[in-house]
Every structure is written in structure tokens, then in C-alpha cells.
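Just so it is clear, none of the values below were taken in a lab; they were calculated from the coordinates. Computed from a prediction, not measured in an experiment: that's the story for all the values here. Cβ atoms are built from the backbone, for glycine too; each structure is taken alone.
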Structure I
Amino acid sequence: MNQKLILEIRAGAGGDEASIFAGDLARMYQRYAQKKNWKFGVIDNNQSSLNGYKSLVAEISGESAFDDLKQESGVHRVQRVPKTEKAGRVHTSTASVAILPIVEAKEVQIKDSELEVTFSRAGGPGGQNVNKVETAVRILHKPSGIVVGSREERSQHANREKAMDVLRAKLYEIEQLRVTGDIGSNRREQIGSADRSEKIRTYNFPDDRITDHRIGKKFSRIEIILDGDLDPIVKAFKKQA
């Protein structure tokens, strides 16, 4: 079954190395999507130096995409010698990942009066239209304080629709957690910023070992997995289901 989801990655603790790691995770999911013949489209991003990301939001769609990636939500931790480290010391950095299903507008009621919408020039590559016209969209949902944006499409309308997809996905998750009694003010803030407090997985480069703390499984070949070969982890979770 074709499924659509929102992928959100944010650099956490660790400065430049956290941003580099967020970029590594983004490329891992993009390459995995390519291998699975899924569509991967960037909605918004905040790039950092050294080919990293402070944050990235993308839409993924394809056969069983949400079912295969839903276990990726949480804080991912990396232990390695950063490119910026001159003394050869191992650092620990984090990045958070959120996997949210895209829901139809009728499933989440949002009033126009609850929104504060602003437009700006998108900037970056994309030609004169992108740079001269205010196509980038930022939406503040005033009741929750959640801010979403989109800058990759070529029109205000298209970017607004993408941003609304992200907002609905976040509000839907909040509502689902409220119904199950698994949400308080702190949890709501975490969803808004994609800052999950629980570390779900550690990528230990010196030992060439990935440990998923929820199922107690260890995987080797870090570089190959980060190059998009997520199947061993995906299959391990399906066996646990």
C-alpha cells in the first residue's frame, strides 16, 4: 500500500558535529528511499557548514514507507572522531528524527484564525523566480506554538500546502497521544520541536557497531547502513512485531 509520511531531522547536542550527523541521517534516508523506489522530496531545510543540516523536513511516499520507517522516531546518538576534532578524541553528538504520517485535511480541523502566515524569498538554488519572488512560507499555529515552513516549491500556494501537511501531521500525532494518555505539556513541546528525550539508537564508529536500545539488537557495517542499507534494521523490527 502506498503511504506518505513527513520526515523531520534536527541537529541536537554537539555543535557542528551534530549538524554533520543530521546530514548523514538525511542522506541515509534519501538513499534508502531511492533503493525502495520511493519518492523523496525536501520541503524545508536549514543547512549548516560542512555539508550538514541544523534541520531538514522532507516528504517520503511509496509502498509501505511509513510501516518501514515508523521505528526511526527518536534521538539518534553518534560516537566518533569528528572532522572538526584535531586531537583525535571521540565525541558524542545527537540528532532527533520524527516520522509522522501525512493525514487528510478532514482529519485535523484547523481554523484560519489560528494561523499566522508569513512569506519570504526562498533563496538558494532554483533560478530567478525562487530568488526574486516571496515563495517561501512560514506558518505559526498560535494555539500550539508549532512553527512549520516550506521553501522548496516554486509558488506560495504549493509551499503553503506542503507546510500545512507538516502542521496537520504534527497536530495529528499530538491528538493521538492525548487520546492514549501519553502526552503532557513537556511531550507536546517535544513534538513541536522534534526533540525526543529518549535515545533510541547509538552509532559507535570506533567499534563499527550500531545498537538499537529498544530491541537490544546490534548491527555492524555502519558506513554501509549510513549509505542507505537500512534493511537489516527494518527487518529486525518487523520480526519483533
Structure II
Amino acid sequence: MAAREEMMARIRAALGRSLSDGPRVPSFDPSALPELGQVMPPILSSDIIPTFVLEFEKVSTKVWRATSLPEFDAILSELVKARMAGSAVVSRNPLLQRLSLTDRLKNLGVDALVWPNTEVSPEAERLFRDRCFSAPIGFTGVDYALAETGSLVASSLTEGAQLASLAPPVHVAIVLESQIVATLEEVLAGVAIAPPRSPGRSVVFITGTSRTADIEQIVVLGVHGPQEVHAILIADACLG
């Protein structure tokens, strides 16, 4: 102990400080900082959808566009048949219900299990979880799509369970064009005022497939989640 105190005394002497000196708090004047301004370049309203498509396709698989329900059915058919998907999991997002997604998948020969709107029993939760890890494709909606980063924003408030977007090897998000916003600030403002159904409500930002690299810096996609992420953009007019 004496040796430690002697060493600390030598350090204080070298720094020109005494034993009675308290910790030095650096002075900081926030007003001296330069104005931060806008971090990301502004996006014109006419460029929101094209920007989202551009940014999303930089990090993900593909954006599909449907301007009518027949086009939407054709996209579903192509996605399902290309992956020989006989089963699927579907979140409880209200948009998917309005589109009668499970009926459309059934017409394509796909057995779709939906996370229920009501309180979930342990047995139903276990069944859905098991199906998520065995189904080749999962369908969700979104709360928002973020143009400046090409991100999908989904919450447990609307989806019910995040596993539909995380466990299957293919994640398909169905997005209304009016859900695409330009900035992160708009997303955060919207999420903040959404009425939570439970204290545990979660919000996830999905920006492409996961990426990891070993020591040789060989990038591998989809190790910690889906290997493919698709977005189907639907014109609001499709819903009448």
C-alpha cells in the first residue's frame, strides 16, 4: 500500500497537482459548437419512392411493384413458386388481412399460419415458433419504410411476433406506398405516438440481410437471419 501511495505521489508531482486537488472537470461550452444542420441530404417528396427502391436494392434482394391486385397476385405466385414454398408464416399486420393474404396463398397451394390477433396461448406460440423455423418464407407488413437508408421498420404492435421476419430463409415485406417516409425523424416521431399494447413492444429496423465476415474478410450474407429480403410495394389505390 505504501509503495502505491508513493507512486501516486510521484504522478501527482509530475502533473503539478497536490493531494487536496479534486478531479478536474473539463470546461465545455455547447454554444461554441458549430450548427450541425441537416446530416442527410433532403429528399423531395417526388423522390421518396425511387430513393427507397434504390437504397433497398443496394442491401437487399429486390423491390417488387404492384399497381393492381392482379399484379400483386402475379408477384406472389412468382415468389412462392420459385422457392417451391408449400408453407409460410404470416404476421398479424392489418394490411395483410385487408389483402386476404392467407386466402391468396392458399390459392397458390401454400399452407399459411398466421400469428393471431387475440391473446396467444403457450401452445399456439410454440406452434407458430416451430413453423417459423421450418417454413421457407415469411410474410410481414411494416409500420414504415425508410427511404434514406432503404430500411423496413416493423414493430410487435402490428406484427405480433418478429419471428416471421427473422427465422424463415426468405422474408417478404408488403408495404403500402404511403408508408414510405423520407427521414428517420419521421419514423421516430410516428413510433413515439403509437399506442403500445404492452410494455414490451419492440421495434426493429431491417436494412437488408445480415452480413458477417471471418478474419479473411469474406462476407457471408444471411447468417443471422433471412438469406433474402424482398419488399412488395403496393399502390394505395389497390385497396380501393
Comparing I, II on distance in nm of label points 7 Å out along Cα→Cβ at positions 180 and 212, the highest sits with II
Note: FRET efficiency 1/(1 + (r/R0)^6) of positions 68 and 228 (r between Cβ atoms, R0 = 30 Å, to 0.05) at 1.00, derived from one of structures I, II, originates from structure I
Re Cα extents along the principal axes in Å, for residues 84-171 alone: value 53, 35, 21 computed from one entry in I, II; matching entry is structure I
The value 1, 6, 13, 17, 19, 17, 13, 8, 4, 1, 0, 0 for P(r) over Cα pairs in 5 Å bins from 0, in percent, derived from one of I, II, belongs to structure I
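Out of I, II, choose the structure whose coordinates give distance in nm of label points 7 Å out along Cα→Cβ at positions 12 and 140 equal to 2.8 when calculated.
I
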Value 1.4 of distance in nm of label points 7 Å out along Cα→Cβ at positions 4 and 100 was derived from the coordinates of, among I, II, structure I
